[in-house]
Each structure stands twice: as structure tokens, then as C-alpha cells.
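Pasting the structures here.
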Structure 1
Amino acid sequence: MESLIQRIDAFSDALGRAVAWGTLLMVIITFVVVVLRYVFDMGWIAMQESVTYLHATVFMLGAAYTLRHGGHVRVDILYQRFGPRGKAWVNLLGTLLLLLPMMGFVLWSSWDYVIESWKVLEGSREAGGLPGVFLLKTLILLMPLTLILQGISLALKSLRVLLGAADHG
């Protein structure tokens with residue numbers, strides 16, 4: 001169990017650190033877009049769309065990293081007052097009853113939408129836009145998959161605490 005937790009956490013950490021560089025890239029590209037538009041009166045649709053692609057990638061693939069490090073918004077009024085076992089129960093039940101079913105639903109409901117995009121290798125509707133809309137839509141499947149993995153890690157950590165094997169962390 002410990003090995004699986006460590007591997008999932010390491011994957012989420014590596015993915016989170018990798019996509020975090022996308023935020024810097026977004027800032028640089030946005031700066032270039034603004035300079036090109038207002039200084040040189042030029043614009044490139046593909047460059048503007050790339051900011052949207054990067055934002056989606058950072059948001060969707062960074063979700064598991066954020067879950068791993070407790071960064072998601074939660075109603076903390078009661079949770080903060082709980083001890084390790086109480087927090088473990090909340091995390092376990094929240095994962096099993098909310099996170100995993102919701103991510104399963106997202107996978108199930110978006111599968112055909114993404115597959116249809118891949119079938120036609122969907123591209124931008126804008127002239128000069130990026131050709132990889134189908135890749136962008138793939139993030140709709142990758143986000144729940146990474147969150148399911150991290151949810152499994154969280155559930156296992158919670159079980160570990162509830163069984164008295166370790167402190168929750």
C-alpha cells in the first residue's frame with residue numbers, strides 16, 4: 001500500500017511541477033501578444049489560442065497536484081477542528097462518495113465528445129488557429145484520470161490513519 005501511495009504521489013508531484021512551467025510560458029506569450037498588438041499592430045490567432053491551451057493544461061493537469069497538497073477549496077469550518085482520525089474520515093468519505101463518483105461521471109459523460117474530436121482531428125475554427133483542438137479536449141479525460149489516481153492515494157492514506165498505521169499527511 002505504501003509503495004502505491006508513494007508512486008501516485010510522485011506522479012502527481014512530477015506532473016504538477018511540469019505543468020507549472022506553463023504559467024510562466026502563458027505570461028511570456030501574453031506579453032508578446034500585447035506587444036505585437038499594441039506596438040506593432042500585429043496579431044497571431046495561434047499565439048492567442050496557445051494561451052488558452054496552456055491555461056487549460058495547467059488547470060486540468062494541475063488538479064491532482066493541488067489535491068495532493070490540500071490546495072482545493074473546502075468548507076473548513078469543521079474540518080480544521082478535527083483531529084487526524086476525523087480528518088481521515090472526512091477525506092475517505094469525501095473521496096469515495098464525491099470525488100471518485102464525480103470523476104467517473106466526467107469520464108463517462110465526456111468520452112464520446114473527446115473521441116468524436118479525435119475522429120476528425122478537430123482543429124481551430126479560426127483561420128490561422130491551432131490545429132490541435134482534439135488534444136485540448138483530451139484534457140477533459142486526463143483530468144479525471146489523474147484526480148482518480150490521487151484520490152486513491154488520499155483514500156489509502158486515510159485508511160492508513162484509521163487503521164492506526166501512520167499519521168495522516
Structure 2
Amino acid sequence: MRRLASEVGASYQVVYSRIGGKGAIGRALHDEGFRRLTEWATRVRETSVAEGADETAVLQSMGRAYLALAVDHPRLFDVMFGVPITEFTRDDQARAVAREGFRRTWITASRAWLDAHHPERPPRSAVRLAWRLWTAVHGITVLHVAGHECPSGDAAAEIDAAIDRNLVDPLAR
């Protein structure tokens with residue numbers, strides 16, 4: 001808290017009185033991280049579509065944007081997905097923020113891909129595909145940010161390949 005106060009040029013008492021304790025700061029960072037992720041992924045998706053990219057390329061662009069966000073802001077990524085602030089807990093409100101981000105990014109893009117490739121499909125197929133894509137991209141991202149090398153040496157290429165593999169049989173149960 002003292003380091004944060006120093007970085008913003010205030011006393012730590014001001015930080016506590018304006019923002020609250022560590023839990024409130026954790027909540028604010030968590031929500032801001034998901035806001036940035038959603039905004040960034042939405043912009044990437046919209047730009048890719050405007051440039052005429054196919055639905056697969058859109059998903060890959062989103063995956064690479066996810067990786068870039070984590071690489072550029074690893075501490076923020078930790079607050080979003082790790083447990084760096086013990087006073088912050090993922091309650092219903094935090095889970096709702098994360099779900100909305102997931103819906104506006106991965107589910108929206110997965111639904112567009114399925115509409116183009118599998119317009120007749122079982123209910124909730126977009127959610128299932130989105131979950132598979134996100135977990136693949138997230139896993140590669142977490143390992144990369146933690147310093148683990150991928151077989152090719154190129155985490156973005158591994159993300160593209162993981163997305164491609166998940167799209168081979170996207171309706172599998």
C-alpha cells in the first residue's frame with residue numbers, strides 16, 4: 001500500500017480513504033483487467049473483421065492479443081487469474097465481471113465462427129467451443145509468462161496451432 005501510494009504521489013492514508021483496503025484495490029485491478037481485456041479483444045475482433053479476415057484468423061488474432069496483454073501487463077494478469085492479493089476474493093460480483101468479459105470476447109467470436117462453419121448445431125456449442133479455446137490460449141499464455149519455453153519457441157504460433165486444433169472438431173462432446 002505504501003508503494004502504491006508512493007507511485008501515485010499520495011500518502012497511504014489517502015489511498016485507504018479514497019479506495020479502501022487491499023481487497024478494494026484488488027477488486028478495482030481485477031475489474032480493470034477484465035475491462036481492458038474485453039476492450040482489447042473486441043477491438044482486435046472488429047479490426048480483423050473490417051480487414052476481411054476469416055473467422056479463424058479472428059480467433060487467432062484474439063488469442064495473440066490475449067498473450068500480448070499478459071506479457072505487457074503480467075501483474076494485472078496475476079490479479080485477474082492468480083491470488084496475488086490475499087484480501088481480494090473472487091465473489092459473485094468478480095465472477096460476473098469475468099463472465100461478461102468471457103461472453104463479449106470468446107463466446108462472441110466462437111459464435112461467429114460456428115455461424116460460418118456449423119450454422120446447425122447443438123445448443124450451447126458456442127460456449128463449449130469458447131471454453132476450449134480460452135483454456136488452450138490461457139494455458140499457453142500462463143506458461144509463457146512464467147518463463148516456460150514452448151516447443152517451437154514462438155508462443156503466438158503455438159496459440160494459432162492450438163486454436164486450429166480445437167476447430168478441427170468443434171462440436172465434439
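Summary table
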quantity	calculated
Structure from which 1.9 was derived, distance in nm of label points 7 Å out along Cα→Cβ at positions 47 and 127, options 1, 2	1
Origin of the derived value 31 (relative contact order in percent (Cα under 8 Å, 6 or more apart); candidates 1, 2)	1
Which of 1, 2 yields 3.3 [distance in nm of label points 7 Å out along Cα→Cβ at positions 55 and 87, calculated]	1
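Read the figures in this text as sums done on the coordinates, not as results from a lab. Quick caveat: nothing in here was measured; it's all calculated off a predicted structure. Cβ atoms are built from the backbone, for glycine too; each structure is taken alone.
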